[in-house]
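Below are structures written as structure tokens.
Just so it is clear, none of the values below were taken in a lab; they were calculated from the coordinates. Values in this document were obtained by computation on a predicted structure and should not be read as measured data. Cβ atoms are built from the backbone, for glycine too; each structure is taken alone.
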Structure 1
Amino acid sequence: MSGKYSYKITELCQNDIDDTLGYISFQLHNPDAAEVMYYKIENEIDYITRHPYTRGDCQYYYISDPHYRHSNIGNYVMVYYVDDEKMELRILRFLYGKMDFSNIEME
């Protein structure tokens, strides 16, 4: 498929992002790193709206549906769902990569 997909960030994912940036900025006392992470997230979302299937599927995280994909951003994993009919991505979660995803709510 060609063209640019639209995207929606779920409330769960927005909370994940806010928590991560807050942790980096306030707990680790590194607001500059939090700002860099924010821009990495923005850049990755822009990239996957143009190339949604270039990132890996989620079989490693025990999700077998090929429409679920993931992007690694530093030590974090962004999980998204590709809806080809609507030409839309749902950005589902933004989680620390070493977490066990098997019991994590995705939507």
Structure 2
Amino acid sequence: MEEITLPYLFEEEVKALVRSGVYSSTSDAVRDAFRFLFENKPMLRNTAAIELYKEGKVSIGRAAEIAGVTTIEFKDMLADRGVVREIESSEEDMERGMKAIDRLRKKK
């Protein structure tokens, strides 16, 4: 992970909050700041979820959870942003699917 740097005054303010006992550590303060940021700017959370999904770091279900929406809503978000979802399947999956289709056709 890339090292995060803060302007001097921000850094001193965070240290002051830790010294005063408001936060137990700098990490706690930073986590709280990001939690607040994502709660107040949901578009940032959505963007992060979409990028994580596109990079293959999370499943579509987990990405939807991160964005705070249903899987169906997340799929719509992907479509709105022009993200094409690739569905992976094995040859065996394809064969089973074709057999199922054949069985259904024969029942008609």
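Can you say which of 1, 2 returns 11 when relative contact order in percent (Cα under 8 Å, 6 or more apart) is computed? Going label by label, the one that fits is 2.
Given a computed value of -10000 for helix-only ellipticity at 222 nm (-39500 (n - 2.57) for each DSSP H run of 4 or more, over all residues; to 500), which structure among 1, 2 does it belong to? Derived from the structure labelled 1. When mean count of other Cβ atoms within 10 Å over residues 74-81 is computed for each of 1, 2, the one that comes out at 15.0 is 2.
In this comparison of 1, 2, the computed figure 11.1 for mean count of other Cβ atoms within 10 Å over residues 18-25 is attributed to 2. Identify the structure, out of 1, 2, from whose coordinates Cα Rg over 2.2 N^0.38 Å was calculated to give 1.71. Derived from 2, not from the others. Structures 1, 2 were compared on FRET efficiency 1/(1 + (r/R0)^6) of positions 10 and 42 (r between Cβ atoms, R0 = 25 Å, to 0.05), and the highest value belongs to 1.
Structures 1, 2 were shown, and distance in nm of label points 7 Å out along Cα→Cβ at positions 34 and 58 at 2.7 was computed from 1.
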